[in-house]
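Every read-out reported here was derived from the displayed coordinates using simple, explicitly stated rules and does not represent laboratory data. From a predicted model like this one, the values you see are computed outputs, not experimental measurements. Cβ atoms are built from the backbone, for glycine too; each structure is taken alone.
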Structure P
């Protein structure tokens, strides 16, 4: 049984995992008054897409849901998240009752795999003015040098790191890199690097961050 004490529930990199989705849906489909953060790579193909979007619609009726597309999410994912009113890619939305806001940035930098939603470093500057000390940054990729190592290479965003160091947001929640996860501080900002949901992981965030494996 998943503990429901945390006021924020987050996951990233679902990649159409039916096992994770079915367990997550069973536990949270009747949830109320929580904040859900989904940091991208929900759907690799059309597999489970209707079921996932239907569940997100139900979940968002009694909860505050914020989502962004990942680099593997095709344009139809971005469109459906927009239709559901939960897409915060390059947007800022207030979290009711928490004196916090969410600013999102989806996709990733260029990868060797030519994934559908890749962006340039300078694109991150589009959210610079949206970020303040009460912001939870919801980014698919991590900031440069923090939980972003694949082999001997750092694949995080230098501009995202710059934004954090200059604007001091409250927190950043990110995913993308399957090999690493953890919690770390950049000045006053808590970096929450999520392990992949497709491996069974989500995060419960309140006064502390707890990673939970639901498999």
Structure Q
């Protein structure tokens, strides 16, 4: 057992303090833990308390990392988890942070998917958007729910036509062979993640308008 001989505020970070026991540095932790545990000079500290302080301090630091990560833009659960693993926090701490963010509605994969689809379907097809959402850790169920809540069909059709018309004009200036022109345009739209049926109907519209 050790005796606390000094608790001093960190000069670089006023939210943290350094605790000294028997006139030797013991550990550094968030200031709120000192208040929470009612620690003061002269207190006797057990090894179990030190472990508890270290664990709770790790949680506070991990929570701050997560909050800063989502501060600028909405993130998925996986993106936050990956960020915390990058910082080498334990899985137990990561789970606790994710629970906190869910509790305060700071993480919502369904909302993320809905926002993503509304924005990204202006420049790509649903197939590509779905793949990107899966890569971001969004579940298939949440993707399907997001698709149901967002008018994806009309948005995707309009986007495909707009993108195709712009590309068609670019290709038209360089390619006179209609067969090659259609193949190049099809390949381009497929690369954007649009489905075969939508590409085919879009190409028909463009060719008919051109005629």
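Worth pointing out:
- Entry that produces 17.5 once mean count of other Cβ atoms within 10 Å over residues 27-34 is calculated, selected from P, Q: Q
- For -6000 (helix-only ellipticity at 222 nm (-39500 (n - 2.57) for each DSSP H run of 4 or more, over all residues; to 500), calculated) the corresponding structure among P, Q: P
- Value 5, 26, 41, 24, 4, 0, calculated as P(r) over Cα pairs in 5 Å bins from 0, in percent, for residues 115-154 alone, assigned to which of P, Q: Q
- Taking relative contact order in percent (Cα under 8 Å, 6 or more apart) as the criterion, the largest value within structures P, Q is that of P.
- Each of P, Q could give Rg and Dmax of the Cα atoms in Å, but the derived value 15.5, 44 comes from P.
- When mean count of other Cβ atoms within 10 Å over residues 11-18 is calculated for each of structures P, Q, structure P gives the greatest result.
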